[in-house]
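**Q** Quick heads-up: structures coming right below.
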Structure I
Amino acid sequence: MTPEQAISRFFATMNAHDGDGAVALVDPDVEVAFGAQVFAGREAVRELAVQVHPELVFETLPVSFDAHADGVDVAVRRVQHWRQTGEVAAEEELQARFSFGPDGLIRRVELT
């Protein structure tokens, strides 16, 4: 699996709230950073994946990839829909940086 495929699958599993699928893509010592907030380990990734907001549905999609020696920078689009009506509540463009271990598993995700 290429890094771009792993990243796309990671976002797909997170969007589907598939904790097992997300965990299969990450290193046991993975770190996921949202600004200053850092989640560490596979169980933290599982917990993030299965979270469901009571009012909003989140969908995060990779838009473009820029591979370099340290990993892959990804332009990301996140759309939030109101669960009850399906209307768009918010859209935002984000940046993510993914780092991989020698085994191809995701070691770090930084989302800004």
Structure II
Amino acid sequence: MVRKTLFTAYENKMRAVRDDRYKLIRYPLINHTQLFDLHGDPAELKNLAGETGQAGRVERKMSLLETWQQQTGDKTPHTSKNPKSKVIDLTGRKRKPDRHQPEWVIRKYFGDVN
């Protein structure tokens, strides 16, 4: 049987559910939700989560996500009592390449990192 929905997770930072048309992403640490129409917006540039008429769709996707979490034993909450800011200031922060990056990528984008 082919899946009708796909669920993904990344650490405690993100949970997502998608079907053939819509993807919902929940970021519990910043109390933020995104909803994308993958047919009309395949690049996922327009967040529909806060738009009029989308509340029911968000609610249904969140319900699917909660059911999946219960079935898999995932206890990550969907909200934080003390959410972090959605904005990250990277001013002055030194960039560090991923250890799996090829040498040419490191030279091109990071220069001399030693």
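Throughout, read-outs are computed from the coordinates displayed, never taken from laboratory work. These numbers come from a predicted model, not from an experiment. Cβ atoms are built from the backbone, for glycine too; each structure is taken alone.
**Q** Out of I, II, choose the structure whose coordinates give mean count of other Cβ atoms within 10 Å over residues 31-38 equal to 17.1 when calculated. Please list the in-between numbers first.
**A** Details: I: 12.8; II: 17.1.
Source structure for this number: II.
**Q** Turning to a different aspect of this structure: State the single structure among I, II that was used to calculate relative contact order in percent (Cα under 8 Å, 6 or more apart), giving 26. Intermediate results must be reported in sequence, preceding the final value.
**A** Numbers: I: 26; II: 19.
Label of the originating structure: I.
**Q** Let me ask another. Match the computed value 2.4 of distance in nm of label points 7 Å out along Cα→Cβ at positions 47 and 63 to one of the structures I, II, and report its label. Mind dumping the intermediate values first?
**A** On the way: I: 3.1; II: 2.4.
Among I, II, the structure yielding 2.4 for distance in nm of label points 7 Å out along Cα→Cβ at positions 47 and 63 is II.
**Q** With FRET efficiency 1/(1 + (r/R0)^6) of positions 39 and 103 (r between Cβ atoms, R0 = 41 Å, to 0.05) computed per structure, which member of I, II shows the largest figure?
**A** On the way: I: 1.00; II: 0.55.
Going through I, II one by one, FRET efficiency 1/(1 + (r/R0)^6) of positions 39 and 103 (r between Cβ atoms, R0 = 41 Å, to 0.05) is largest in I.
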